[in-house]
1. From I, II, which structure was mean count of other Cβ atoms within 10 Å over residues 56-63 = 11.1 calculated on?
2. Comparing mean count of other Cβ atoms within 10 Å over residues 120-127 across I, II, which is largest?
3. Supply the structure label, taken from I, II, corresponding to helix-only ellipticity at 222 nm (-39500 (n - 2.57) for each DSSP H run of 4 or more, over all residues; to 500) with the calculated value -10000.
4. FRET efficiency 1/(1 + (r/R0)^6) of positions 16 and 40 (r between Cβ atoms, R0 = 30 Å, to 0.05) computed as 0.50: which structure among I, II?
5. Relative contact order in percent (Cα under 8 Å, 6 or more apart) was computed and gave 34; which structure, I, II, did it come from?
6. Figure out for me which of the structures I, II the number 0.96 belongs to, where Rg/Rh (Cα atoms, Kirkwood Rh) was derived from the coordinates.
Structure I
C-alpha cells in the first residue's frame, strides 16, 4: 500500500470521525435546548454546559502530564510570539454556539437549528481553507465547493421559509447562523493549538476555559438584568452537555489536520443533520414539530455537501521529455 493510499485512508477515517462528532453536536443541541427550556433560562443552560466541561478539563489537565505540559507550553509560545494569542480563543466561538443552543434550539427544533448553522459553517470553512491558517496550507476553492456552498444556502432558506412566514422572531434564526460562522474559525484555531502542543486535550482545555469565561460574563450581566432561576431542575441527563462537548471538540482538533476546515465542516454537518432529524422525528419538540420543508432542506443540504466534497479533477499532460505528469484542471 503506497503513501497515497495511506493518505486517502486517513482522510476517509477522519471524515467518518467528523460525521460522528457532528452527531454528538446534534445530541448536545437537543440536551442544551431542553435544559434551557426546563430552566426557562438559556443563558444559565449555556454556562452549565461549558462550565461543567471546563471543570472536567481542569481535572484532566492536572492528572494527565502531557496535557499539563501542553497547557503551559501554549502560554510560553504566546509570550514568545511564536503563535498569535487568538489561537487560544476558539472557545469564544464555541460559547456563542452553545448560547444559541440554549436560547433557540428548543424553539426551532434541533433539525431546523442545525440547518440554520450550515450556511455560516460552510462559508467560514470556505474562507479559512482558501486563506489557510498557521500550519494549514491554503486549499483551492473549486467550482464544486462554490456550487455546494451556494446550494447549502438555498437549502437553509427553503428549510426556514415556513418559520419566516409564521412570525418566528428573526433573532432565533440569525443567532445560530452567526454561531455557524464562528465554527469554522474555532475548528481551525483549535487544530493549531493541538498542532503546537501535540495534544488534542490541550486544545480542548483552552476551548472550554475561554468559553466558560465568556459565558460567565454574559451570565453575570443577564443575572443583573433578569435574575436567575431559584433552583436547578430537570433530569440529570440534561446536565451532560459539557462532557459531550469535550468529546467532539477534541475529535475536531484531531481530524482537522487531515481534512481541512471545509471538509471537516461538511462531514460534521452531515452527522448533525442526520442525527437531528432522527431526534426531531423520534422525540419532537412540541413547540416546533418537524416539517416537510425542514426534511427537504436537510436532504438538499446533504446533496450540497456531496457536491462540495467532489475533489478537483486532474488532467494528465505529457512533458517534453515524454514523461507524464499530473496537473490540476480549471475546476480549481
Structure II
C-alpha cells in the first residue's frame, strides 16, 4: 500500500504539471478556522520563546490545524503568478472516524483562474484516467465484483435529476413540510424539526448517493444555493450553486465549484454560517480578512478538493480508509489507550 500511495502521488503530480499546475505548500497551523457548520478543527497554541525578537510575536497565539487549505490557496490566486496551483495537503477534522473517514487525511486541492466548475471537472476526469483506466468495483450499493471504467467523459447529473431518479421527487419547489412528507414517502425518517437543508442532506445520503457512480463515475451538479457557501451561484438560476461532487463505485471522491470571487458576498455568507454555528452550539470563529480581501482580485476561478485516500481506496479496491493508511487513527488511538 505504501508503494501504491507513492505511485498515485507521482501520477497525480505528473498529470497536474503537464496541465500547467504549480505545486504549492501552505501553513497547516492557521490563525483562522473555517466556518463550515459541521466541521470541528483541532486546536493548538503557538508560544514564542523569550526574548521576543524585534518585529516578532509577543504572547501566545491560538491556532487551528486546517480542515482544508482552501483559504490560503485562494489568497495565492489573488496574488498573481499562481493562476493554476495544487497541493497534496495533510488536513485535520476532529471527530471524523468511520470506514471512509480518518481525523488526519490527505486532500488534493487544485485551483485555476481563469476557470470554472466545468473546466475543473474536465481536468479532474482526465487526471483520474491518467491514474488508471479502470478500478475494482466495490461490494455493496447494488453492485458485485467487476470493474468500473474511468474513461472520460463521466456522467453529469444535476441534484434535481438525481432526486427524481432515485428518491422519486424534486425537492426544489417544496417547502420544509411537504419536503418532509415526500422524504417519508420514499422511506426516509427525518427528525420532526428537520430544516430544509437537513432533509436535503438526509435524502441525499440515504437514497441518492448509494446509487451514484455505479457503472461509471458520476458528477453530481447544481446543488442548492444553501449547500455551497463558497461557490458562485448559477446566473440563470440563483436557487442553485455551480457546485459538483464526484462519486465512483460507491465512494464520494471530490467536491468542487466555480469560486465565489466577491468579497462582500462571501462575507455575508460566512456571517450566515457563523450564525448557524451559534444556533448549533458550536464555537464561532473570526473571519479571515486577508482571505476575504483576496477574492476581488481573482476573477473567474474554479477549484476542487479530492480525497487522496478515498481515491486510493477506489484504485486498489480497499474496503475501508484504514486499509490505505500506514497508521490509521483507530489503531493508533486504541494502542495509546493501552499504554501504561
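Here, each number is a calculation from the coordinates, and none is a lab measurement. Since the structure is predicted, the reported quantities are computational estimates derived from the model, not experimental observations. Cβ atoms are built from the backbone, for glycine too; each structure is taken alone.
1. On the way: I: 16.0; II: 11.1.
Value 11.1 for mean count of other Cβ atoms within 10 Å over residues 56-63 corresponds to II out of I, II.
2. Details: I: 24.0; II: 20.2.
Result for mean count of other Cβ atoms within 10 Å over residues 120-127 over I, II: largest is I.
3. Working: I: -26000; II: -10000.
Label of the originating structure: II.
4. Label of the originating structure: II.
5. It traces back to I.
6. Values: I: 1.00; II: 0.96.
Source structure: II.
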